[in-house]
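Just below sit the structures, each encoded as structure tokens.
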Structure I
Amino acid sequence: MITTPPLPAGRPTIRDALRNASSELAAIGAAGEARHLVAGVLGTSAGRLHPLGDAPLDHGDASALGAALARRLAGEPLAYVLGSVEFREITLAVDPRVLIPRPETEYLVDLVVGLPVASDARVLEVGVGSGAIALSLLHEGRFRRVVGTDVSAAALEVARLNASALGLRGRLELRHGRTYAPVAARERFDLVVSNPPYVAAAEREALPPEVREHEPAEALFAGDGLDVIRALIRGAPQILASGGWLALEIGATQGVEVRRALREAGLQDARVVTDLTGRDRIAIARAPVAAVSGSNRNEAEASSHEGEAR
């Protein structure tokens, strides 16, 4: 049974609430979350808590804060307790239907933003989840439209909610299905990006309880850790347009095998990018550039000459 941690007697202040939350959360090694939890419940920013410190808590806020603190002490992730998370420039609604976006994935978005791909490119995100990657790329103006797929219909509902909240619903097309199943037979993309499940099922018990017991298993685990990544790489040559890019978030020890799989699939410029800690984090490669046929080459040259004449 979850009990609500008590606040000081009388009418507590925000400072009292923060002190109490920090003390209680220290028991689970999460004292640093106290400011974010209190601020989130009160609908303000962590930076504004200090000047508001002497303001009294009304009964409703005190009750909501106690309930939120009890949920966090029971092991529920802070993002689920608050119902939202910050990711790059946007705020996303999150709940147990979707994986909580992490800083490592912001690094993936950084890399994708820097790729030599036009803003009107055809972009596909596999495993869209909450929409963190796709909506960041749209919100920041990097691409005009994105197609997002997910095996979980429930996750797609969260992505749809977030797209609407950000005013991006008309630019994000959502499709239901596993990996490339929702892609039409002759449909091709200039960029495929994914943060797929890459934790081995055998590593489940090594994860923090708040992750393995609360976040969706289908977004975390993939057989030996590479099952979904291999499927994405094998199918990429049939999905990518000429010269199209594939960018994947991967596990910290998967770089060698993923690079080999990319090359075996016939993809070019395969490389693994490490994060700030030096761990494998992003795998990237591109499809070969198709040779231009004779007729197409003549048309291209004619078009070029016309442009010079103008």
Structure II
Amino acid sequence: MGPSDPREAATPGDALGASGAAEDAGAGAAEDALGSPVPSVTVRCWGTRGSTPSPGPDTVGYGGNTSCVEVRAGGTRIILDAGTGIRLLGEEFRGEAGDKKAVIFLTHFHWDHIQGLPFFAPAHDPAFHISIFGPEQEGLGVEALLAGQMGPIYYPVSLQELPASFTFAEVEEGSFTHEPFEVHAMRMRHPSVTMGYRAEALGRSVVFIPDNELEGGSFPTPTGWREALEEFVRGADILFHDAMFTEEEGPSFRGWGHSTFEQVVELAIRAEVKKVFFFHHAPGRSDAELTKLLNRFREEVSNRGRDLQVHAAAEGDTILL
């Protein structure tokens, strides 16, 4: 980062870019007591913005691409959401050897979570097989939902015309295995059926909840949902959670399905999460404003004597667990 980057205002080493995040995880994370390499889980952010892509000089620090996070364990990766950030991830696939496979878990089908898929390079390569999982919406399965966004009114190439081969499957609340990952799904409080995912592998856990209204609004979630959510995220090494609004902004957007910074910090503390990453940044939230909020909540957590590490997810962040 250059000296004029507004993210420089955060605590040194913690307003993280790709190298800073890896250092923050601790160099010893990839070695055992004898100094031998051990398997690790690597998390990379390809898109952290919410609602709509927001490029420009005021957002370059945390990034303007929408929701996409990659989680690797050993030689296997899963992709969480297919917002515009997945395009850049697709370019990385081009130069890699090994199996030509991609596995994508979609939280839901709002534009900012699927609009990068038509531009995902593996989708245009006949050597690739892509598996896509997501929740059914009003009787429509994953394939039908994605085909709709790529109909001729909206896009010049249909889903069926893409050269890659595809498998589609609907996700309900519960657990399933994609070795070495155990993936757990839980419905969140957001318009349309929206899932949050907890991916566990090699003794590490990453929880991904990009859209969720922790308080307020009216959603078809059962009694005891909040307690179940706390158990769902409990003890996670990383929690990515929607923090689109401040407490002052929140009341004007009740029912939109998004949370505030304060609410997310409280959830992370109650559930004894190790690291929380604010996610789904508001399109108009500048780097300078987001860094100011980040520093404020770090100070508040420290003043409460908590061990929670607080971050704002940034495009390019790489975290080694």
> Computing helix-only ellipticity at 222 nm (-39500 (n - 2.57) for each DSSP H run of 4 or more, over all residues; to 500) gives -6000 for which of I, II?
Replying inline: II
>> When relative contact order in percent (Cα under 8 Å, 6 or more apart) is compared over structures I, II, which one is greatest?
In response: II
> Once FRET efficiency 1/(1 + (r/R0)^6) of positions 181 and 205 (r between Cβ atoms, R0 = 35 Å, to 0.05) is calculated for every structure in I, II, which label goes with the largest value?
Replying inline: II
>> Quick check on the output: 1.08 is Rg/Rh (Cα atoms, Kirkwood Rh), derived from one of I, II. Which one produced it?
In response: I
>> Going by distance in nm of label points 7 Å out along Cα→Cβ at positions 69 and 285, which of structures I, II comes out largest?
In response: I
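All of the numbers you see were taken from the coordinates with simple rules; none came from a lab. Note that the structure is a prediction, hence the values are computed from the model and not measured. Cβ atoms are built from the backbone, for glycine too; each structure is taken alone.
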